[in-house]
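S.K.: These notes open a run of structures that come right after.
No value in this document is a laboratory result; all are computed from the given coordinates. This is a predicted model, so every value here is computed, not measured. Cβ atoms are built from the backbone, for glycine too; each structure is taken alone.
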Structure 1
Amino acid sequence: CPEGWKVFRGSCYFFNLASPFLSYDQAREDCKGRGANLTDVQDANEHSFLKRHISPDANIGYFIGLTDEAEEEVFVWQDGKKASYLDWGLSDPSGSTNENCVALHSSSSFKFVDISCADSLGHICKKTVTEGKVRI
């Protein structure tokens, strides 16, 4: 993985935890520029890994690559696959038509929350390990 990235189960993760915070589209472009996508979350183990690397102190969220922009209440990852693992916060998803993006947010112990795509948040990028050796 590139310097500053974390490795987990054959993937590299970049945590953009500091300002300037970005909208969902800007975050997606930032990840693309790094040769990555906004992260998906396949299961509870991956979710736990992500939570371990984000700051519990700040009242902030971190965009992941999940939206229901195409069809309300149908959440899909950036690759178009429907999400099979969803760990929603208490009052989420809210069903609001202007909250089409998903973040891990401190207000819900970093469970999934639906949020406006225009909000400025941190974000998490993910890409497959391509090098022969993985630095840990």
Structure 2
Amino acid sequence: MGRIDSCVEIASHPEVIFCTFGDAIRVPGKQGSLLQAKARGADIRIVYSPMDALKLAQENPTRKVVFFGLGFETTMPTTAITLQQAKLRNVQNFYFFCQHITLIPTLRSLLEQPDNGIDAFLAPGHVKHGDRHRRL
């Protein structure tokens, strides 16, 4: 099952408020997108940060609030801080479905393929800067 299909499955439970960033809502899976699941009645909310999802959990103590943590290295710290805050505030109905991706292992795997034909990578700033990234 793919990431989006897992999201649709989780969001389909009536006790769940499923929170995601807006750029993920139209991504298709084999079972459809989160937007299509919302049209079928799933309670799916677009949030601008994981802290928005934590606030929803505090405001809806009888519902399970699930935050879809996705993105590259740059989004991981806010997810981690929100997890820490949820623990400090003892929020019991807040869950994470973390699907963050680190880019360096992916790039390394591509480079290790024989005859990959790669001359260079055009990468976002967080990947192209820093000595550790130059040593792929």
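S.K.: Using distance in nm of label points 7 Å out along Cα→Cβ at positions 29 and 109, single out the structure from 1, 2 with the greatest value.
M.R.: 1
S.K.: For the read-out helix-only ellipticity at 222 nm (-39500 (n - 2.57) for each DSSP H run of 4 or more, over all residues; to 500), a value of -11000 was computed from one structure; give its label from 1, 2.
M.R.: It must be structure 2, since only it matches.
S.K.: Of structures 1, 2, which gives 20 when relative contact order in percent (Cα under 8 Å, 6 or more apart) is computed from the coordinates? Display every interim value, and only then the final one.
M.R.: On the way: 1: 37; 2: 20.
Traced to structure 2.
S.K.: When semi-axes √(5λ) of the Cα gyration tensor in Å is computed for each of 1, 2, which one produces 23, 16, 15?
M.R.: 1
S.K.: So distance in nm of label points 7 Å out along Cα→Cβ at positions 77 and 93, computed for just one structure, reads 1.6; which one of 1, 2 is that?
M.R.: 1
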